[in-house]
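In the part that follows, the structures are each spelled out as structure tokens.
Taken together, the values in this text are just the output of simple stated rules run on the coordinates, not laboratory data. Here the structure is a predicted model, which means the values were calculated and not measured. Cβ atoms are built from the backbone, for glycine too; each structure is taken alone.
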Structure P
Amino acid sequence: MKDARPKYEVDLEPIGRRAEIAPGQTLLDATRSAGVDLEALCGGEGWCHSCVVRLVRGDLNSPSLAERDALTPEQLASGFRFACQAVPLGDVKVDIPPESLTAQQRLSIEGQEVLIRPEPAVTRLDLDVPVPTLHDLRSDASRLCDGISAAGFAAPDLPLAVLQDLSGQLRRQGWHAGLAIRGPRPEVGAHRGELVAVLAPRAELFGLAVDIGTTKLAAYLVNLADGHTVAKAGAMNPQIGYGEDVVSRIAYCFEHRDGRSVLQATVIESLNALAAQLCAEAGAKSEQVVDAVVVGNTAMHHLFAGLPIDQLGQAPYVAAVSDPLDLRARDLGLKLAPGAYVHLPANVAGFVGADHVAMAAATGAWETPRTIVALDIGTNTEVTLARGGHFWCCSCASGPAFEGAHIKDGMRAAPGAIERIAISDGKPYLKTIGDRPPVGICGSGILDAVSELFRAGIINRKGMLDEGAPGVGRTDGVLEFTLAPGPATGHGKPLVITRKDINEIQLAKAAIRTGVDILLYESRCSFEDIEEFTIAGAFGTYLDVSSSVRIGMFPPLPLDRFHQVGNAAGAGARQMLVSLARREAAARLARRAEYVELTVHPEFTHKYMKALYLD
């Protein structure tokens, strides 16, 4: 007999898993039901304080005495609770901090590192400053500037943040200083620079490159003298707790007066934590980080900088700012050198941002006469086609299916997620992240599943399941293919692919293929003319290219023309960090790119409907 009791849905972010629990069960019960490994050293008794989560939406029971003792009033007001003590009173959405998970999600921070001739915006000058005497009563700032001028630099501007500790630093260092100066090199000397930091003599200068993805953050600490990356780290974008995709975060800002500042503060806090982690790993101090380059899609760019984003959610979806920006790091709340700046490269359009410009620059699409397609797959997939020095680009609303959203058993790339599937004689063979028992399926696994079901004839070109095929059955009247029976999974429940799941992949793949086809149409070439097909981004790192070609997401090109390059946006940010010439080249690329708005293109409907089929 079917259970008539009500069920509450618990949305567990940033894992992307959803669980159903009965009234009276806790959030810890929900995580266990979903196969999410939450720290709970005390077994759920409330004394270890390790299962901290944050309520994003919905209602929970009142905090227990254990929570009131351990959590501050500010934390409780912000929604922080212990999962073992928190009982949902209805459908809820919670955010799980990384430290509360026993195993971290897979974060793609690797990418091509092409070393280029260093030409950073900030250079070092080691200087011995004359000691003040009763016969030399110049101020500390004046004697410093005079010494800089004598060394061949124009006397720099001195920001208040640097002046505030200048006198103490010079005296602590015995009047020997390593100066980080932003601006022209000594041999240029005609224009004023700006003093970024006063450091110890011969102190190394570092820069911070960051790719703010909708789902993930990737950060790199780079030695500005030689361009080498000395440390790198990734984290989930904490804004996920306020919306899984760009559109939902724009809606959050529209609905909450302080929404923009809340989302900005959350990402700044995470970037400060990443910067501190990288510095500790490299044995550096935060004041040695004298420059930064941050890239992201237009919405992430605007939220990071505190710019308005309401207009991005309304036609014609225009950016508030498209030109490159140089902002003081301290004004944004970043804890770097006192006079450090953050360079934000240009955006192309409302949904083609600085991250895509960085990717195109890093992959060399802007400096070759060949015909190249470069794309970064995500909730919004940006595509560039370069041919003979001309550039066309577009944004495809591919949706969050490749992050596991809207998929019955979907999840993000965390331990236990199915990432590879092969089907032989109707039987599925699975590979999971961490080789754990399966608890869900992530983007690369979903793509593989659809491709393999199509290859095996279990689904047709329209994505319809064959009810008579092996592994296909009905649950509550819904046709589904069983990937793993309950006894073989990590939470005891079967994992399946439904017709709706297949349809979500069809919609996503059709959006991407339509974007590629329309750029080919605009450039007056065919897919056979593509000499190189570059796939960037976290999802692009792990997808199986042959699966993508089989279902028609990518054109039917020889596989040796496809190149998976990892986090190319992060690579482009690193190049711009160490080279002013690269920043200028990226700005020129953004100005030259011809943006194609797909939704009003006369060929859109025809090509999109055709691309919905699997072939």
Structure Q
Amino acid sequence: MLAETLCLTSSALVAYHHVGYPLALKALARRAEPGPQAPEDDESRLPSVTMIVPAHNEERFIEAKIANCAELAYPADRLRIVIACDGCTDATVERARQAIDRLGARADLFELVVQETNRGKIATLNDAIASCGAELVALSDASARLSQVALVRSARRIAGERVGFVTGAYSVPNGTPAQTLYWRYQTAVKRDEAALGSPFGAHGAFYVFPRALWTPLEPDTINDDVILPMRIVERGFRGVYDPAVEIAECDDDRPADDLRRRQRIGAGAMQHTLRLLGLADPRRPGLAYVFLSGKALRAVMPFILAAAFVSSLALSASSPAFALLFAAQLAVYAIGLAGLMIPSFGRLRIVDAIVYLVAGYATAGAGAVRYLLGGYRAPWTRVAPQPRAFDDSELLNGWGGFGKRALDIAVAGAVLVVFAILFVPIALAIKIESRGPVFYRQLRVGLRTPRRTRFFYMTKFRTMRADAESKSGAVWAKERDPRITMVGNFLRKSRLDELPQCIDVLRGDMSIVGPRPERPQFFPMLEREIPFYAERTYGVKPGITGLAQVTLPYDSSVEDVRLKVLHDHAYALRLMAPGQWLTTDLGIMLRTFTVMILGKGR
């Protein structure tokens, strides 16, 4: 009964969010009274505006952005444009100065603020807005191009009754067909949301609000374009969506960059859902409906999809209806993975849309988990960095690298959801048997390149006594090792001790499948004793499981490691063969599951 309830509820929520809500929103928007139109007013009555453009390593876009801002149709005596450079390490500052100098008399509109250290986007915005004396503040990304009337239209709309912010129509001219379709859908939703009280959030590429309504953002804010405008709306104001305010995104993300961006969007969705619960106030039913059915439900949708998949799988043997439901989900996910792996297949429009949807929810779910685990506290950097040198890249790149990362995120997220129920009893068993922490964190060697070695802290359930290496130092485990506890022995045999490593996968330190991450203490000795040992992780992230791990037992000597190195290199060769990594990874995952069920681990 519980499984059926979970399956039916989660499936209904998926259908409602993707089909029912957009249709209901459109119908309600048609019945709503139209908002006031932009008043035709003379320029002498326009308020003063300060446009702030935060910039961190924007050398590709900053000159075009400055030229675009100089062309905006707004009275020069009431316009100030601040280019706020936040710890740029590229040519952004130099190119910004050159672009401003070329403007002649229009250069007086601009102020270049240079911060030597990267403090983060939120700190940059807080300082720039705090020092602003204008009546209105406009925020815009360096990579966004605005229509000439964007500022004039926004200023006139804010003159309307209790208008708290204005945003416009967002487009991605250089995007993929799936991205274009997604943003058409999103702009249509914002237009309909506005008819019910306010679009939920603004497009971060450009929005305008009264300076008097601003309150400083918390330093860890992820999506300022949601938190800032919606806190204004919480105070009784409304947002306006104006399609005449045109915003074009000029950045063209590579797949891996888009993956990181969407992870951050997922984290931001979880954050603003938790921080804006006041928007669910039933006294403003239109706004509450938009919040609960739209953004709040989207924030938890990756977990709802995982629940629908797992529960339908569990019920598939008991009912043809549930079996059909599970098969439908499996087909969608299979099409998504196939579209990632086979370029010609991914060019079909329907497949491209499924790939974008599946990868989007997988990455958003990973971002939400990372946020809940304390991630996304570092200063802001560009999501789309300059291309890296070859020796700093992984063996898989492009769609292959994107696909492997998406698979890692999907599997790690699903494992954490499915096995989350075991965390509490495992933790209790560990604490009851021996003193010490539940989790064991240990420094390991990660991805290596000829110029660089990454280190990270790997997390596992503790399987040894807390003082296991206090006297001996770092030593290998051995057969019937007295340091291993009874609970630890069970966890090792079942491989349940490695469940927390899924968190390391979501952080990007590890992959689901890859070479075993070695301890730095053993690395110099192994490099001397075993030919080509260091190369085993060149361009390959270490994995929770791998070809060597499912074939051979735990390491207890140099000879054990020597055998595993051969398997690690064999796996790397499979990564270099186009299209073979997916079948290899899935096969290793299946063998790992067999090891867990049969208790073959040591």
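Some values worked out for this structure:
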{"quantity": "Structure responsible for 14.9, with mean count of other Cβ atoms within 10 Å over residues 55-62 calculated and labels P, Q on offer", "calculated": "P"}
{"quantity": "helix-only ellipticity at 222 nm (-39500 (n - 2.57) for each DSSP H run of 4 or more, over all residues; to 500) derived as -15500 - corresponding label from P, Q", "calculated": "Q"}
{"quantity": "Structure (P, Q) behind the derived value 20.6 of mean count of other Cβ atoms within 10 Å over residues 143-150", "calculated": "Q"}
{"quantity": "Comparison of P, Q - label where distance in nm of label points 7 Å out along Cα→Cβ at positions 527 and 551 is highest", "calculated": "Q"}
{"quantity": "Mean count of other Cβ atoms within 10 Å over residues 327-334 - structure with the largest value, from P, Q", "calculated": "P"}
